[in-house]
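Following are the structures in question.
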Structure I
Amino acid sequence: MRVVNKGKGKPKFTIVGSVHGDEPAGKKAIEKILSEDLKFKKPVKFIIANEEALEKDKRYLDTDLNRSFPGNQNSKSHEEKLAHRLKDEVKGTKVLDLHTTRSYPKPFATIKNTNEETTELIEASNIDKAVYFPESSGTLVEKAKAGIVAETGYQKSQEAVDNAVSIIKNFLGYFSVIDHSFDTSVPKMYKYKETVEGDWQFLAENFQKVEEGEIYAKNGSKNLKAEEIFYPALMSTNGYEGMLGFKTLKIEN
């Protein structure tokens, strides 16, 4: 884990990249930000999380880091020990955690609550969609004062890196950490409903309404037909082993 502090004082914000070792966009975006001649008016912490998994281009070495919090310093698992350290690094800060997907090319956020602090972080990132997962699942942002996961685009794409850099700068500009122009979003919100298990070919579009009776996935001669209206999120043919993705319901603003 690499930790870089910028600005004077105790950081109130943390930017985290590459919790998963097969998602290098976060690392590359942070390194791009650190290479620029930026003046940090407020303290901020940058963390490149799972360097060992990055070196091997693996999502994780022993256990999924983003399911390992609060961690255990005495564990034999690399990620559980790392989670224990990382939890202490982000404690008391507002966290922007950068990830990528195999399901959607544009930025969106995933969140663990819908309070004002979390909503402000989405707006500060200028992200226009967010998926609310209310269940506790051992993620990093659950251990922060407030936090969001920013999915910045397709895994290992240059667009995901570019999006991540823009999100970081917008976020830091919004909170006056750096002098940078920023825009704010009014995000569309979606709430997790259920997980669709199994290996399927995805036929619909993420964040586009699937109507009751619509076939949204197939496997050979087998079809998945919607029993009611929902919005797909993180659904893809090859994104997960043994899982298509998630059904969500739209939350009216």
Structure II
Amino acid sequence: MALLSDVIQRGTLAARPAATAVATGTLYFCSDSGNFRSNGTSWESIDGAGGSDFISRHLNAWGACFTSGTPTDYTVGTTITPTETGTQTAVLASTNLILNYASGAVSGNDAGIRSSQLLLCQPILNPDFQAVIRSPSTMTNVRIWAGLISAVNTNSDTLAGHGACFRYSTVVGDAGWLPITRDGATQNPGTAIGTVVADTLYRLRMRTLDAGVTWKFSVNGSAEQDVVANVPGTTTSLGFDVRVYTQTAGSRNIGMSRIQLQYGAAV
């Protein structure tokens, strides 16, 4: 019979054991992250927002919803209306409402959503960015950016300014969701996380706990990958961007379910 200390554990994220090394149902409470439950294969978040909320930290959030049958966006904590490109359609993916953005059928066309102003937060405020998105229906000839940026992205495998983002590009052959940081001059790629499969929901998360010195990347609650090279400047203003670019004369799509950005000291 398992001891209580075996199935209810506590420690840092770095000290968390593999989900396969503990009994299914084991709870792990992170002192520097969220709270998790092992499903026998991977760790699942049991608090969704990493243990933080609007009461303790400042929160901006965007998500899919319907208004009189017309797909639209809701915004909490800001009056900045997101900038959208592509043709928008609301679709259901299991029990999730998705705003699907489809690009034009011209190479280089983009589709997706970004903050209309790139001044929502700065690394010194320890931002925690999470986006639940659905991957394109066709995974060939695509380039995807998702994360925090200081300048509007273009159809390029290099960020336009400072940033901390996930990239998936078939142009350069990314193996999965690739962490990318850029300090405005030099771009640094991390190590690809997982794989990217068509029409699949992913929760992409990037955050910093030390005022932007180290950026932590994870996908679907995976172990976090620390990136410290060429990170965005501590007091550089950032906004968010979730976008797909088609690399052929055919439309490509990306789906947005919800986006959350927290920052500021927990109180």
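Here are the numbers for the structure shown:
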item	result
Computed 18 for relative contact order in percent (Cα under 8 Å, 6 or more apart) - originating structure among I, II	I
Among I, II, which structure scores highest (criterion: distance in nm of label points 7 Å out along Cα→Cβ at positions 13 and 173)	II
Computed -7000 for helix-only ellipticity at 222 nm (-39500 (n - 2.57) for each DSSP H run of 4 or more, over all residues; to 500) - originating structure among I, II	I
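FYI, it's all coordinate maths here, none of it is from the lab. Please read these numbers as outputs of a predicted model, since none were measured by experiment. Cβ atoms are built from the backbone, for glycine too; each structure is taken alone.
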